[in-house]
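Next up: some structures, all given as structure tokens.
Quick note: the coordinates plus some simple rules give every number you see, no bench work behind them. As the structure is a prediction and not an experimental result, all values here were calculated from the model. Cβ atoms are built from the backbone, for glycine too; each structure is taken alone.
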Structure 1
Amino acid sequence: MFPLSYPEIDPIIFSLGPLHVRWYGLMYVIGFIATYSLVLQQIKDFSYKKLGEHFENLNLVLILCVVVGGRLGYVFFYNFPYYLAHPLEIPATWSGGMSFHGACLAIVCGGWIYCKKTGLDFWKSGDIYVATIPLGLFFGRIGNFINGELFGRVTESPLGMIFPGAGSLPRHPSQLYEAFLEGIILFVVLWAVHRKPWQNRPWWPHGSILALFLTTYGIFRIGVENFREPDQHLGQIWGILTMGQLLSIAMIGCGVLIWSIRLRRTQSPPE
């Protein structure tokens, strides 16, 4: 029956004195566990022993990049004037406010620095990790849905829901759209391509899964942003783009650039 009922779930699972365990944080933990398991499985399947030797340390670096990069990305991309006036609130990740684009940038930079220092193949290692990222995105969007945040625009669609704190009109459950596209669909695409033998696809050199992820995520995000309510304090940039769409356009450009550079270097004859 229209509109759909929003399943009001307490964001706090349980409390121990002043300590609150929240669904949002748990979704991040589940996402980390899922990617951890699949990366470990790929290391075994591809016999990439050197990555196995650095696996735990690299994981720690990337987890820190997700948390720090995601938070700082939100601070700088989405609400810099506010946090400039309230700097003590910057570490308050438990209150929400994480930017995937910021986390992605931090992961790429942090991963590249770590691989450079340890002699790991950044492109090969990156492809292994990137193929699992959509699972983390899926659980993260479910966490957003449970929090009742990042809801969609007002709609007359049968999928509309009335979110608490978002007025009395039904809205798109855009968090679930993103969980499906950026999580499930993107994971299926990347996993299917990545698991094929490298020698049978010279047009997909190491680094191409990273490029495919950046490009496809950017396309999906641009589309979903048309259903998601823009940030009130930002609105639409130049009257046509949300901040998420603008950052996703940059992601697509980076993906195309990485793929073209890697393909050209792979196909170039040795000197």
Structure 2
Amino acid sequence: MANDHWSEGTILVLGGTGKTGRRVIEGLKKEGRAVRLGSRKAQPAFDWERPEGWAAALDGVAAVYVAYQPDLALPGAVAAVSRFFAEAKMAGVGKIVLLSGRGEPEAQEAEQALQATHLDWTILRCSWFFQNFSENFFLDAIQAGEVVLPDTPAPEPFVDADDIAEIAVAALADARHSRQLYEITGPEALTFQQAIATIAEAAGRRIDYVPVSQQAYRTGLAEQGLPPEVVELVTYLFATVLDGRNEQVADGVERALGRPPRDFADYVARTAATGIWGADHA
């Protein structure tokens, strides 16, 4: 039987060391909530590839924040989260907040699997994060002064992971977010060329944006030694999610928090002040 007091009990945060999960944990702790880290290094450990350990991680948990790593588009991800949702329901979990990806068919399958459980749910369907430029993914290339990306002309309304985490924390505390699907973007759509130019200006240095074909990009990733499944995932996301389908700005932040989403230029100014984009970090 589902836990009817999910807004008061222990919250399991899966992907708790990732961009959003880490922020969700910080926000929940500030609210005085009981939090359990869901990761392979936690005790009890949580590993998507070891479902035999899920019961221990779920024991006594009232609500869960689910961020599947590295992405719901990875083969097998939808089956894994669907199995987890079922096990969470059997364990008495009452609420699940799912981090989903905007424009990803697989992510929408995961959303449907969650909705089919009849648990209390909130879905955060997000654009690409600002923090991809500063916490991983594009960071090394920015520090090196040359960002090579597929020639994708479609702009993307990048969103701040702090906004996502704030909505997640609210959804784990307040029933008014129950059964709400929030499509979460920033306030404007930018091309990667525009984003890199904004970062270069704020960092006070030259950072070249080099567009290449999808095949050349795929070859470059493989030559860097990335695992084949990661190469396939990244090239798939560029070809699918960034084909223009997500260009329109959405109102998820406004609906959930009653304020506009954080601005990319403000994020860039704050981040540049830390020195993380300086050449000396390369």
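Figures for the structure shown
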quantity	calculated
Highest-scoring label, criterion being FRET efficiency 1/(1 + (r/R0)^6) of positions 14 and 134 (r between Cβ atoms, R0 = 30 Å, to 0.05), among 1, 2	2
Given 1.1 for distance in nm of label points 7 Å out along Cα→Cβ at positions 214 and 238, calculated: source structure among 1, 2	2
Entry that produces -19500 once helix-only ellipticity at 222 nm (-39500 (n - 2.57) for each DSSP H run of 4 or more, over all residues; to 500) is calculated, selected from 1, 2	1
For 19.5 (mean count of other Cβ atoms within 10 Å over residues 70-77, calculated) the corresponding structure among 1, 2	1
